[in-house]
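These are the structures, in structure tokens.
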Structure 1
């Protein structure tokens, strides 16, 4: 078992992306977007993922952040209101919240992949 001893920059950016994505969902909620339950599940999922990525010592932990970013991004793309929200059809507050959410989860996706890849490359180099 390989344990990550310090945060890399890309791991920190992954956590930040997940938190920003949750903030975007909170803004959507505050702007009047209906969610099936209280609190919006995306907020809970992204914040729990940020905690896992930030606190778990395993080299694969940033991959969880990347997966969550991909999961929410795909949900946005297949949602019947995702793009219309982004383009402002439901109001400026919704468009801002949607944009922040997409920016956050896209950042988490990219940074999570970079961090996970770097963790495995470092381990491969260290074992030689």
Structure 2
């Protein structure tokens, strides 16, 4: 078990950039995180727009036709379509939340990785 932990540790540390390239790596990380933040912002607006469409579709259907219309065959079709849209909207919102949390986790990991690289760089300069 201890050897597996060391193997995983070695593989993870092998993927770290060398401190000589720390500044370029820091710039690359900042650019990547900025791109991810921009993508999440656009995704948030698309998610909100879809959800407003779903709610607007349902409200318009109910208010324009009345409650009694829902007992007709077309009303049942409308109810099924509304239900499918609500489920789709919930899935889109859940997907956005998952993507947002993954980006937040990536940001934290990259900040920690940069701190480790800075400590390694400072230790190498001292010795």
Structure 3
């Protein structure tokens, strides 16, 4: 199984969250694991220009490490998000990464088929597992 670990802790390898994540992964047995440390990436914040939906569908106009992150996310069968909670939310650099995933979604909303809750933007890619 291909597993991507997104380490959102600014403490990088000394993160307690990452220590717990690695123990969890050891319990899963032998897998192909990639790890991304968000604080080491060159990531600009999303500009909210929506070019990734209109002018360059599926591709952000900001040229930084996010294109590699999206490639790794599409590679993975499972993504493990590892981060501490800071003031009831994720650390700031991780929030930038989350916002920059916008090109992975299509620019329209769909209703939920189960009739519960509101709709969402469907994924641009088939991210179903098995």
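Where does the value 2, 9, 12, 12, 10, 9, 9, 7, 7, 6, 5, 4, 4, 3, 1, 0, 0 come from, among 1, 2, 3, when P(r) over Cα pairs in 5 Å bins from 0, in percent is the thing being computed? Structure 2 accounts for this read-out.
Tell me which structure, out of 1, 2, 3, gives -32000 once helix-only ellipticity at 222 nm (-39500 (n - 2.57) for each DSSP H run of 4 or more, over all residues; to 500) is calculated. The read-out was computed on structure 2.
Bear in mind that the values in this text are calculations on the coordinates, not laboratory data. Being a predicted model, the structure only gives us computed values, none of them experimental.
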